[in-house]
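Q: In what follows, structures are represented as structure tokens.
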Structure P
């Protein structure tokens, strides 16, 4: 198996790395944090102009025809700069869901606008009591004439406050935890009955809680088949989880590198603290953790497109559990080895800590994915 990147993938990675170095310094990121929606529209348009928003979409739709490996390269580079723009929620999660499951009309309506940076999408599937289970859906969709009426609430929807369109999971039949009976609907965020309360998350990104009160949608708002939305949603979340792992990998590598640099320059007792063997051992532990995570992300990126959903879910959960565990280790060790300065707003290492801590709960905690993996293994035995 060839693990080498293609020339096109190398060009994409080099371009994103250059953007982070030149346009997304820590000071520049602070200015982005102050933006109304928590990200820069100018940067988003730059992503569109560079073709990055079109990477996962087919060439006939105006995209670059890339795959998850291309996305992983972009996300890892974004992680090094703690990029705040909603690439994960709008392009990987929502865009990927439409590209794989939308009707021709939906693709023609949404994907070119996504690629051009003119429209933002978000997926509203988590609920207050769902605990990362995509099948735990209490939001209801009742047939009403030629369409549906949606009622319910969604919690911590990434990118909701800035989205133009939501992809909402709602139950058209079945009981609360049934995998059957879940449908996906396109909902305009400006439609009557849609209420979004945005807020800033731990790492500075934006999310929102969504309330749907008798929201009327047409029949053509249905994504895929009625009652068959679980598999599509579960696959989309798995793809997004791998991308999030790549983002965390980039953040871990940056935090490790900055910590090693600090050990080389910070002096105590007249010598760099990096000369102390105990700290050298801890730094080596960080390096080996980063490289082990790199292997897990690579494995998951190869398996997430597997036609067997069980193999896909097991690979994704294995990666998320492992990377989440190491992310917490690296974040905490990086702050500890910096000492008190590591907790200040003025130093970037504390922001990497927040980014990685946020990741640990994104798309499922380590405990959730460990149990998911164990349950899948037991069922396959």
Structure Q
């Protein structure tokens, strides 16, 4: 029997890690790394560039990125494309495509499939390449922001138009799949596949040992939140509800540890501190700051409950990481959260978005009831990035 050659896939993604931003779009790398076991993967990750980018300090992370990196055995090309921060975004349809074309002119166009991981400017570029080499292209929807619905410019119309052209649409959640169909009639071409989790990095550990390692009290009840300090992450909902957890249930030894720093959507810490002072929770809320990815497993296993009170998500990695460690969760029904929380029994509770009362009620329930964390971790560890990669490739090839 002859061995079938691996399919050659060109992945184009505005979101992708590089030497200066090792965690930027890490979820894209994780999926492609898993797919690379079964297909030949090449990545083009254009980097925004202009004289303004070189002068403005907040864009320094875009400087000095090599044209080619090899990341986890995958060749990743980083051509620059002209972009004016905050202006003339529709111009990027042309400059982004030219950057991709420059790479392909050097490495060749011999690919079987075009794999896009963002919508703009990836979609117009993918459509152009699909026509040029007569190969299908598909796109993954990774968050409601991918539709650019709040954009005052043309991007939302461009995205809606080119979604109609995609051969396949992979959505991380039913929520996004419904929105894509509403905008671009994609239902017959759409499959829902959420992100996987790296179970080599996130798994069950003894809680007492993890608390000792982090110098945390063995006696306190710990609620854990992980994410950028921005309004969308909903930390304010947990803080406001924490007063009820402490006063009405006699759980005075409860603490809410927040792991994260300011994000691209701003810094909400001042407002969070106001809520903390208003509810007299200075002793119960702890801002840990940014934590290295390698330390998250210790925090997940040290906590009693994970809370994701987010107002909007795609497929939240922090939730699947926590669940893979055996940590039960209370999470709002945004993005792929409903699918994640329904994938196994006894993972915790999925509550309505911005329902502060229900968040508090379910936190209390999880803090008071026993939970077989080791069994949860065992049950959840099947949802790996390898599982995700196989689901994707089965759909596309």
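Here, each number is a calculation from the coordinates, and none is a lab measurement. The shown structure was predicted, so the numbers you read here are calculated from the model rather than taken from an experiment. Cβ atoms are built from the backbone, for glycine too; each structure is taken alone.
Q: When helix-only ellipticity at 222 nm (-39500 (n - 2.57) for each DSSP H run of 4 or more, over all residues; to 500) is computed for each of P, Q, which one produces -11000?
A: Q
Q: So mean count of other Cβ atoms within 10 Å over residues 8-15, computed for just one structure, reads 14.9; which one of P, Q is that? Before the final figure, lay out the partial values.
A: On the way: P: 14.9; Q: 22.8.
Label of the source structure: P.
Q: Related question: Taking 4.2 as the value of distance in nm of label points 7 Å out along Cα→Cβ at positions 72 and 368 derived from one of the structures shown (P, Q), identify that structure.
A: Working: P: 2.2; Q: 4.2.
Only structure Q yields this read-out.
Q: Between structures P, Q, where is distance in nm of label points 7 Å out along Cα→Cβ at positions 176 and 272 highest? Write out the running numbers ahead of the final one.
A: Numbers: P: 5.7; Q: 2.4.
Once distance in nm of label points 7 Å out along Cα→Cβ at positions 176 and 272 is worked out for each structure, P has the highest.
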